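Just so it is clear, none of the values below were taken in a lab; they were calculated from the coordinates. The model shown is predicted, which means the values in this text are computed figures rather than measured ones. Cβ atoms are built from the backbone, for glycine too; each structure is taken alone.
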Structure 1
Amino acid sequence: MVIKERKIPLIILILEALCRRLPLNYPKYQQILEELGRRQAGYKGEKSLDYYFRSLSSEKYMILHDLNLPDGDYNCQIDTLILTPEFALIIDVKNMTGKLKFDTDNEQFIQINNEKEKGYHDPIAQAHRHQKYIRDLLAANHYPAIPVDYLVVLSNGYASYEITGKNAYQVKPRVCKSDILLKKIQFFEKLYTDPLISAKELRKLCRLLVKMNKVPTSYILDKYVIKREEILTGVCGTNCDHLPLVRKKQKWYCPTCDKFSKDAHINALKDYFLLFDSKITNQQFRKLVHLKSPDTAKRLLLSLNLNYSGTKKGRIYFQKSYPWEISIR
């Protein structure tokens, strides 16, 4: 059973918002753009595995996609977590081309493509960190110590790989191409045969993980040392990304395209929820979209069917979901 559906990862949405709202000459703009490209390719690879996941028993397997779990000042991001009464399986997906080398002696992960060699963070070391995180989480919340294992799945069918070093024998069963995914899951089924957690506890654990899931805004901003005041405000053009649009004739006017938009402020509010906060006041909304009228701001906010609390100047508006999905009245 899919407990947490696969959607566009929040980290991708945050990086896209940053690319819209940082000046092109921002010192780390290119790094952010490159990370966005890598994560978009990764998401494409993750989606390709859904074909195989659908074959798993919905009664036995609890599947959670794109978990962002708090880890102090950091973020524990897991592509897919599979839970069963016998074991937990962390799945890390790599959608990369060329030849991939896992060097277990030096904990290095190297891509050789078009005769160029490039190093990346070692997915095996990352899997071990995630493995420890889930083990610690189980212990801290008084769940049975079910085995926690990992699998690195290479989703690009044209890539090749090799695993070297004295620990290669431990890693080889835990790396595969996507077409071998189900066979590898069977490997873990044979490895861990004793049910250690009840179905009721398993559902409770799933609810805990979904509740813990959070937007990794602080992690991304801290990673690139981005100050919030460096992020540009205003309403972006829907066709050309011109910033800011002008409020004219009760619509948003783009001087670049010479076009009007009725609801361009929606994307600005999405960006706010991704980059600044999960709640917003009338005053903060006016500052965000460059509006002077509190009445116009209130009308626009109420039209978006947001949750809210408080009255008059003390009213605070909340998004209903992550990522926020619009329901215009």
Structure 2
Amino acid sequence: MDAKEYILSQLNSLRSSGGSQKFENQAALVDFLFKAVMSKKFRKYSATTEYQQHIRSAIAMNVKGNEPIKVAIIFGCYKLWRLEESPEPDWAELFSMIYYASWLKPIAENYKPGVWFDFYSDDVIVKYIDNIPRADTEKYREIFKQLLNFIKQYLPNNMKFTLNRVGDQYASEEDFLADVEAQKKKLLEKYNGKFPPLTPEQKATLDLNVRLDPGQDKDPEWREKIQLMHDSYMLVTKRRPYYRTPDKIVAITKQADNTIAVGTTKTSIAKFWAGVGALKIQDGAFIETVPTPSQLVSVNFHWEPIAIDGLDGKNFKKIRIMT
């Protein structure tokens, strides 16, 4: 089996049915759906007791309303500029979609209203904290929407993948920036006009993500200023209310409070927008993985040409094979 055959087999497996079960009552159905969401096969870390209670409550609310189980994942909607794949999505995005569909497939098979999996984009702020041109994030979004259209043909009919954006919650970009500035003012008042010290992890993240403008690094506080902008963005009034609702479950790639951490593939927790998709040969078979820039420099791989009908964009003409 070559890379193309393997990827197509993974896509086609989303169509196959494992069969549905009958449930004695609504409580039994809720219990089944909760166990499906919490599956250890896909979950990378334990969820807090409080968030498990939220997950069960959200499921029960959706079942009572005969609505799809709602899951949201918040992501950058850009490709890390350090990667040659930038600015477009690559196999990492597709592999993650396959992984999330596999995770939620038992729900679609056993619950008629199905699943709504929503990718919620932070792209509106990327220009202001990472210096990524708007044209790059728009190109990423264009190809990402093409991927959503591509995978739709393989998904169960009652499983819906969508893309929504923080920026669309505002009437204009000016309104959004005014909200950011208002939150920044509050933070500066909280910090008595000073920047809080950065953790080593924050510094490493900034050094990885920010594409410095000429001369920007001459400012000794450039990291602190960007971190303040980031923290202000996290507090804007129209971001969290979209996904922090009683009926939605928030997924994430890595461990964090008030989320369920599912990673991006069976073997990866790297963010799909900050890594690349590759196939790793393991025990004589392929397995999807998402290496980060730091991992790419320490692994052996070769490029293999590939062409799958319906997959367009510059990053779907070849694929890394890791050994």
Structure 3
Amino acid sequence: MSKMNKDPMHIYYELMLMNGASYVFQIAVKMGYLQAFSGGDKLSAKKISERLGYLETPSFFMLETLESLGIFEREKINKNPKEDLFSLSKVAAFLTGNYQNLSADYWEHLPTLLKEGTPYKKMDIVEESENEYQVQVKALEWMLTPTAAIAAKNYFSNNKKGISIIDVGAGSGVWSFSMLYEDPSSRVTLADWPAVLEVAKATALKNKISEKITTIEGNFHESTWPQDKFDVCTLGNVTHILTKEANQAIFKKIYNSLNKDGELLIFDVISEREDGHLARSLYKLGLCIRTVKGEVFLPDEMGPWLKAAGFKTFSFESLDIEPYSVGLFKAKK
């Protein structure tokens, strides 16, 4: 059901709950509620309030709200709820580094963007791209792994195995590595900045697939690739940081690197699912905050550029997994 067809009171309650939950989470981070727990700590509201120097009753309600959001787990001790023990849930493992505050620093820059048009980051500028993505790709890896895994499973259910893959703008290698996990007989070549590929190499070493990968290090617009070699190219979360002209150029370069039956798999925030609408909208707005010219291009826009590059047949699917915002656009020679 679209937002237009929902009852106004339902929309109001949704907004109220989202706003309240966001404030509680951000204040909990700023006031040290998550940081106060370590390892397998199980603490009562009284203990955590003593540790932080806050009042017990509001601390209990803070912990209870965070538990309802899935950030804490709760163990009942007796009939008195205030003696319950709280511990960090598994999601807390992801709330580290730049993502501890769910990118609140980006969103706090929004007024400046709206008034002045100055982005918070310039991740699409060559001079900043390598350093910025070296920081970002590890978080993107765990965020996108479930989506990539479904895409890989779907691909190999309909296609041959033992293929040669080039992963352009590889980042952590999440898209192509998921294909390797699904089919260990395939091989992958990663093309990206040297510093960014260090993250992918570490993941490959950890998961014992290093012998299945090779790398092409450098600006993927300028680096040299083998011609007519690869069965598949994965291009994940790349088209939105390139201009129209840069996309056209990289599509032609990819076309030349693929063999006669080669296929390009474009993953981006292009899903058509209604339940991914909010995630897509926030992503597009966030793209304005972190890039100079970033733009989400839809399949209808990319289709003519791909045809001009030489691709003949096309198909599209929305990937059925949260946040329901990622789609797959396929182009075949």
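If FRET efficiency 1/(1 + (r/R0)^6) of positions 258 and 306 (r between Cβ atoms, R0 = 35 Å, to 0.05) is computed to be 0.35, which of 1, 2, 3 is the source?
Derived from the structure labelled 2.
Ranked on Kirkwood radius over Cα pairs in Å, for residues 202-241 alone, which label among 1, 2, 3 comes first with the largest value?
With respect to Kirkwood radius over Cα pairs in Å, for residues 202-241 alone, the highest-scoring structure among 1, 2, 3 is 1.
On FRET efficiency 1/(1 + (r/R0)^6) of positions 234 and 314 (r between Cβ atoms, R0 = 25 Å, to 0.05), which of the structures labelled 1, 2, 3 is highest?
Structure 3 comes out on top.
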